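**Student:** What follows are several structures.
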Structure P
Amino acid sequence: MSDIQTLHAGFAAKIDAVLNALEMEGHLPPEANRSGVTVEPPRDPSHGDLATNAAMVLAKQAKTNPRSLAELIIEHLKREPDITEASIAGPGFINLRLSEMAWLREVKAIAALGDDYGRSELGGGQTVNIEYVSANPTGPMHMGHCRGAVVGDALAGLLEFSGHKVIREYYVNDAGGQVDVLARSAHLRYREALGEEIEIPEGLYPGDYLKPVGERLAQEFGPAYKDAPESEWLELFRERSVAAMMDMLREDLSLLGIHHDLFSSEAKLQAAGKPEEAEAWLREHGFVYDGVLEAPKGKAPPEDWEPVELPLFRSTEFGDDQDRPIKKSNGAWTYFGADLAYHFQKAENADALIDIWGADHAGTVKRIKAAVAALTKGAGRDVPFDVKLVQMVNLMRDGEPVKMSKRAGTFVTLADVVEEVGKDVVRFTMLTRKPEAQMEFDFAKVVEASKDNPVFYLQYAHARIRSTLRKAGVEPSDANLDRLGADEFALVREAAQFPRVVEAAAKAREPHRIAFFLGDLAAAFHSFWNAGNDDPAKRIIQDGDAELTAARLFVAAQVGQVIRNGLGILGVEAVEEM
């Protein structure tokens, strides 16, 4: 990391130094908790450049009122040459106005740091395991998986940029009944490849994507399993089919620029006895017991329902509304039982866990969080675990919803969408709304060349900057930045938010904040550009004034650098021309 300190980090350090001084003077107790102190732009830009809540957060600990403490803080801050004005607002917020020199240093810092501008050591090298996608290996990647895939991958990029080590993991659900269905479907395609006419019965996968799998099986085994009983070929065909599907899924994900570090097999997890290990550990520590589940609530139980003793996890001790079985009555592991063992395995090699799940899994969040808490805290390791729920994407074409049914073989594949609109359009669009919010992906709108399309508007801002730099005939220079005016400083202030936004987004585990910031920065640049259309004196390129042109080009170039850095986090290319 560079020793260049960005503006927001610098002023956070200045506030901290003031608080240290107040401790020395006896105005603050040494044990005062400063974790809630923030330094950020005020909501209303007319109030100043920065604001801090330090007096509000610390007044009670200092046994005084916020305004009195704010006055003491301001007394120190006014000694700072970079602060031109410090004032108290409301019950005790402190608003600061900064000198032009502070902003000029920041735009020079962007140039000096380049691709590293905004990068931080927030993560301290901690290892975070992010599991995302984890689609069942029963067919090609479809658009139902796309949003979670992009959110997970962008989050990985964000955490790496903010100083974390990241493990990108894909959990292969290859132990359930759905892979037996896959194997049977592949066997039908195998028989078809051998010349037999087939019909796909209800309940099997009808998609043509299994035809190449059947052909490869026919080439490898000939007619050996054509009429053989299922017991002779099911396991073999399951293994071959899952491997073929995973190759297909990896290829589909690569079209989006997504590559995982680790693929973990549920079947191998169970074969290695990991669920049994987890159960034994939980029993030893009193988290699993043998008990009888209550009858289903809210309605009469089925006529064939009988109370059965099962191994139950004490999830109620961790906030769940009932204890949960980890095995079925036939002795097989429940999905929850296998899943808790999988998370125990992940926690062995990570300091924090994050899962990206579809919103339809919301009901299982509480119980798996409870299991991870029991397994990790009980083992003497506190491994934070977060689940991010992602809503499905509604595909639209010509104003009408696009229907999808994987079982019927009528779904829109990820590959088809990327081929039609491009990787970058897909990735950025998926981050233009919070993941928990509903989203429509309209094939026409996402490629529309208008300011109403956030992807186009942002890419156009970067392309405009690069085009201007190519056409100017003058090199950007910081030699005459004193020639800059209020419009340029407003643009610098917007770009300078980037390091703060990166850290806030990383702490919240919300990569969409980067997309939102980039949209605001693009809008600020377009506004700056359009001002030159109305007033030639405000244009970046000033004929006959090479010094002013070079200074404005320098600012524009740094805005472009920030856009590239933000897009890099999100895995989106910054285009050079449009």
Structure Q
Amino acid sequence: MNQFANPYAYIREQVIAAIAALAEQGVLPGDMDFANLAVEAPRDPSHGDVATNAALVLTKQARMKPRDIAEPLAARLADLADVTAVDIAGPGFINLRLSDAFWRARLGDVLTAGPAYGDSKAANGAKINVEYVSANPTGPLHVGHVRGAVYGDVLANLLAKVGYAVCKEYYINDAGAQVDVLARSVHLRYREALGEEIGAIPEGMYPGDYLVPVARAIAERDGDKWRELAEADWLADFRRISVDAMMDLVRADLASLGIEQEVFFSEEGLHLKGGIDRGVASLADKGLIYTGVLEPPKGKMPEDWEPRPQTLFKASEFGDDVDRPLQKSDGAWTYFAADVAYHYDKLQRGYLQMVDVLGADHGGYVKRLNAVVKALSGGEGTLDVRLCQMVRLLRGGEVVVMSKRAGNFVTLRELVDEVGRDVVRFMMLTRKNDAPLDFDFDAAAEQSKDNPVFYVQYAHARICSVLRRVGEELPDLDLHAENLAQADFSRLTDSAEMDLIKQMAAWPRAVDIAAQAREPHRIAFYLNELASSFHALWNKGNAEPNLRFIIGSDQAVTQARLALIQGVAFVLASGLEVMGVKPAESM
């Protein structure tokens, strides 16, 4: 890709170069920080094509009024070959209008790059670990896990698109008391598989029928080997067998959603292999551990609080509200100690940048986890904890509360089986991750613009339909992208055509912003807006025949318009690939 592949980044470079030139002339001071200098599309398109806040963000550094910076800077920018008009608005925003030729050339960038349009090396191969889902291994994934799964997976794809070396990771919580409950539940079902009448499942055990095949497999393999043994003699084996079986279910559930994670990290492995000791020792080596008694917490009492001397981490020195217990007075490690060890292990694997995707009920963990990473890494590591709010399922305006198979929750697989993987993935990103989301089965089945995934896929399918029809009507016309890139783009003169090009040219910037903000829902919004603009152009062509994509009597304009819609298809495919959604070729 050339320097214009991201036109907003290119204009930003030109703004910085103009400021440097003014500094050489003594008009502006030198050595200013441009970190907050932005170039973006104005909210009102009538103001221009791009706008910069340069004069506003530099005013304090330059010790000058914004207008006193904006006026010489605007004059300098007016001399750029691609700029046709400059305007200073409000307190000092500079609006630029760029030539149609500049924008038409961006269509060539899209066609040259294909679906890779929007890829960048901005992150320069930096390693980043994205941990998501990480549900307790006690059963199949349910709808409460879906949103975090989709958010984490699409975020990982997005980070890879801007040049990160991404590790997709799942943390298996297989060391807690819930795994003992799972093992006991499977053992009960095992006795049932041997013909024993077990009656109602006792309260506190897992009642799901998904445990039945696990227990039957044990019975078929081992017979009554485990039935009469004391719990101490079978518990460890049933823990291992049960967790393995549940993780097989989890992997299959994730695969149905199109998710494949490279690393499945066992919490129990941390305990068995001395990981807890190593993580805590690292804090001790830094002088960040002491023995003390915590004040009683306000509100709900945490499980790991006790009014006796404990081993504490100086979390409050790193932004946490209080110091955190690592070891209880009886010598047992707290749950938090495992969190310390796990993030220490990530750092040891070279991940100075991490993202943890957690449920909304984990909001209280954010400060302590950030404190741990800061302490363990000496301030070099960063952790971005992202919380995903709950999803509410609706059908016919009513909340869906029951499952056909599990009895007490809607499984991920049920959701995917009913509406399809692509619909689930796309609709889970139609709101920001920390805002509640309603998933309406009726809306998911609609074939209208109110169904965003249908609307976007339909745009791609329509383009494919046009290109197939051209192949039949004009078989001599070469539709390969490299040939379309040679079309006479000056034949694209309608305002709707130019607007579509400008929207495509904004795709690399949309990718960069979404990656920096860790907000993949922005990709869904962008795709919906691009699809809307394409459908509007399609409808305009139906109303005005001279704007149709295929004009049999004018091959040059036909070729230019086919180049335009092929560009749209490439950008849609690029975005859908990030979303993990397949571009539809027919509908």
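Read-outs: derived from the displayed coordinates by stated rules, not from any lab. The structure displayed is predicted, hence computed values, not measured ones. Cβ atoms are built from the backbone, for glycine too; each structure is taken alone.
**Student:** Suppose distance in nm of label points 7 Å out along Cα→Cβ at positions 274 and 498 works out to 7.0; of P, Q, which structure was it derived from?
**Tutor:** Label of the originating structure: Q.
**Student:** Match the computed value 4.7 of distance in nm of label points 7 Å out along Cα→Cβ at positions 18 and 370 to one of the structures P, Q, and report its label.
**Tutor:** P
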